[in-house]
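Engineer: Below you'll find the structures, each written out as structure tokens.
What follows is calculated from the coordinates using simple rules that are stated; it is not laboratory data. Only a predicted model underlies this, so the values are computations on that prediction, with no experimental measurement involved. Cβ atoms are built from the backbone, for glycine too; each structure is taken alone.
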Structure 1
Amino acid sequence: MKQDFQPGLTLTIPNLITLARLIAVPVIILLLLDGDFGWAFAVFVIAGISDGVDGAIARHVPGQASELGRLLDPVADKALLVSIFVVLAATGHAPMWLAVLVVSRDVLIVGGVILSWLASRPVPIVPLMISKANTAAQIVYAALLLAVLGLAWQFGPLVDIMVWVVAALTLVSAAAYVKSWLAFMQG
């Protein structure tokens, strides 16, 4: 463990930024439900920038990395993305099947973690590279779609292509996590 890593539930600057990102989730949901896509896009971009800022501070400022941040950051990311996918699908702006796929993958992963805890074999929570690519694709898709809806920006077929990129990466990521989980539980 790094000397500058804060154990437990230490509240650091990056953690405060991450908490602000969590607070942004209901704000974005309400903006989307009100059809205020321009403001939803703006808050989403700010949330994305805050994700980079909290990570940079945690990595480069001594004493700012923490156990709480390691756990809270992915929760904030997932809360934001899952909420956006669900609301955009429920309002008819994104494919419902894609939202179901994205949510199902996350439920599958959380279910595997819970099952491993119940089996007294807690699986280490380590993001796979394919998962990082999947998250990046989800962010790009959400940002493009919000820019189209809120700012009337045109990206040609790129938004439609991103639907399939997100779907493929979500499926591959889910399969990779299942494979990794099975290997861990068997070994």
Structure 2
Amino acid sequence: MKICIFGAASAHIDNVYIEAVEALGEKLAKRGHSLVFGAGATGLMGAAARGVKRGGGYVHGVIPHFFREEQVEAIFEHCDKVTYTENMSERKRVMEDEAEAFIIAPGGIGTFEEFFEVLTLKQLGRHSKPIVIFNIENYYDDLEKFMQTVAERKFITFKCYEMYSYSADADQTLDIIENYIPDNTSWRKLKIGD
């Protein structure tokens, strides 16, 4: 299965996150999966790719031309394939189309945007792929509470709140993806509760 990992590009985060995502990447590869990611060499993007390569897996990086031209971010040099895109929107589209599942590792605004985009697309019935938030060191606990509040106040349906999973464990994260069965809920029920 082709699994997309979204996560921080920052090289300044605590090593506990780096180690956890490297271990996840290695397990992902050893369980026969490949990685689709944003092609970065640093932060959790680099950690995921290093782990997958250490596990003997295939790595497909997707990155806009300007990242290379303007040296925005170092590109992971051991990608098996690199796809260059014209812009950030095309980068996300390629990753979304290529991936069969999504793991959301800790990250900043770019990662949040990626999570909410794949969640929105799922809500609108554009895909039925598994989405798992990899909740290292309780990073996403406040997001989980916020999403519960959003559902309780009827800004989203509770069915929408159930479209993704949380896990702090790498094996459990992969188990969720491997055992995922789409429930084929109508987008109308996800969007407006019909």
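Engineer: Who wins on distance in nm of label points 7 Å out along Cα→Cβ at positions 26 and 138 among 1, 2, i.e. which is largest?
Structural biologist: Comparing 1, 2 by distance in nm of label points 7 Å out along Cα→Cβ at positions 26 and 138, the maximum is at 2.
Engineer: The value -27000 for helix-only ellipticity at 222 nm (-39500 (n - 2.57) for each DSSP H run of 4 or more, over all residues; to 500) was derived from one model only; which of 1, 2 is it?
Structural biologist: Working through the options, I get structure 1.
Engineer: Have a look at 1, 2 and say which one yields 0.15 for FRET efficiency 1/(1 + (r/R0)^6) of positions 66 and 98 (r between Cβ atoms, R0 = 25 Å, to 0.05), as calculated.
Structural biologist: Structure 1 accounts for this read-out.
Engineer: Also, quick follow-up: When Rg/Rh (Cα atoms, Kirkwood Rh) is calculated, the result is 0.99; to which of the structures 1, 2 does this value belong?
Structural biologist: 1
Engineer: Which of 1, 2 yields 134 for volume of the Cα convex hull per residue in Å³, for residues 58-169 alone, as computed?
Structural biologist: Numbers: 1: 134; 2: 125.
Source structure for this number: 1.
Engineer: 17.5 is what came out when mean count of other Cβ atoms within 10 Å over residues 42-49 was calculated for one structure; which of 1, 2 is it?
Structural biologist: Value 17.5 for mean count of other Cβ atoms within 10 Å over residues 42-49 corresponds to 1 out of 1, 2.
Engineer: For which of 1, 2 does relative contact order in percent (Cα under 8 Å, 6 or more apart), calculated from the coordinates, equal 20?
Structural biologist: 2
Engineer: Now, a different point. Comparing 1, 2, where is distance in nm of label points 7 Å out along Cα→Cβ at positions 18 and 154 highest?
Structural biologist: Largest value of distance in nm of label points 7 Å out along Cα→Cβ at positions 18 and 154: 2.
Engineer: Upon calculation of mean count of other Cβ atoms within 10 Å over residues 10-17 from the atomic coordinates, which of the structures 1, 2 produces 18.1?
Structural biologist: The structure behind it is 1.
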